[in-house]
Structure P
Amino acid sequence: MKLPELKRTAKGDQKWTTALADVKGRQDYEMAIRGSATLVSRVFEKSDFEIQIDTDLSRDAAPKRALELWDKYASTAKDRYVDDGEKPFKKPSEKISEKTSVVVSFRRTRGEGTFWSIFLPLFIPTGANLIFILPPVTNCISAVFPLSGDPDLFLTLNGVRTPTVAMSIRAGLATDVVSFVSPPPFFFPFVPFFRVSGFAASFTGFFMSGF
């Protein structure tokens, strides 16, 4: 799925939406993109969303599926063996501006529960932030596989400006990964907010999964 396939909600509005189908063809889901038209076009110009939604995947089978997809997309990384001693004191910007951010959200329009997997290549300008939001889940993981530049990755729960629960700021072309699991035995659901930040302008693959 590419950006031109999404529907702009109204003339002058900065929101694009599309219905999504699960593996059985049920269109019980929606993806929405919000941001300035110029920035959205730059970010997703070459993007092709690969989305997998499976309502029948069990809690035991979901981690295996996520790992299989991780192996598939991790192979797109340009450099899997970087030296993290090169820039160990890197300090990424923590500023978040609505004007330099794009928000991509996924939701159910009916029903409850499911396995989610999303992968896409994208461009991140220096200083820009891309925020990806899944519906409530009990487990989640995300990664960036840069081909150029230096993207960073942050995870907050239930909001953009809540405390960061995980971050990865490895330098250059290193793969950044964040994850979180709701503690047993209750597995209370939470909403993950993944933020990809352009420390340097980057072309990268982005992956996230949750269930």
Structure Q
Amino acid sequence: MRLTFVLSATLLFAACGGEDLTVPAPVGSTGKFSTSNKIQAHLDGKTLSMVTIPSHPNGFDEDVNFGQATQCYKTVTMKPQGGRIQVISELGTLMNAAMTGTRGECDHTSLSAQLTFDSTAVLIENVKNNGACFDFTVTFPGFGQEGRGSLNADGTTLILELFFKDQATGHRCADGNVGDPTVTLSQAMFTGDAKQTYSVQ
């Protein structure tokens, strides 16, 4: 799998007439998380543990039975390594919604299954404001997730607002920051919470 990164610019120095001339780096190239390769390097080898489960993971209500696409979680752990991401999903138990399409209640404390997914492609791009927003796309065999993310100033908290591939619009940093009410899903304005919050350790 190959990650596509925005390469950080370098400063060039030259002596002329006894003075040093500095060619400034393009706007946005400075800062700890100002480029996609800096973000990837920071996350690589760390464990990302979900600390906040949203009400609508990937845009789907966690309390509704969507069959195999049901989004009731106990916890999620992600392990970026060498440009790949392994995702370990511990599913919660959806109560009182035995039939597809019915609404019940997601029990986050009761483990119903554990699934592991290894990505085939990851793309981080369009980084803004030192990692305050960046577009995030990850591809797995048979499905993909896309949206936008953010890192806090010290890199200890990652927020990913993700949706299943090709199902949402208005979910990129060009449309707004993570959590802004810009997303359209199933031809309607998305009013749920799809922000997955992870601790970075």
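The numbers here are math on the coordinates, done by the rules we state, and not lab data. What you see is a predicted model; the values in this text were computed from it and never measured. Cβ atoms are built from the backbone, for glycine too; each structure is taken alone.
Between structures P, Q, where is relative contact order in percent (Cα under 8 Å, 6 or more apart) highest?
P
Where does the value 1.05 come from, among P, Q, when Rg/Rh (Cα atoms, Kirkwood Rh), for residues 95-182 alone is the thing being computed?
Q
The value 19.4, 80 for Rg and Dmax of the Cα atoms in Å was derived from one model only; which of P, Q is it?
This value belongs to structure Q.
When distance in nm of label points 7 Å out along Cα→Cβ at positions 143 and 167 is compared over structures P, Q, which one is greatest?
P
Given -1000 as the derived value for helix-only ellipticity at 222 nm (-39500 (n - 2.57) for each DSSP H run of 4 or more, over all residues; to 500), which of the supplied structures P, Q does it correspond to?
It must be structure Q, since only it matches.
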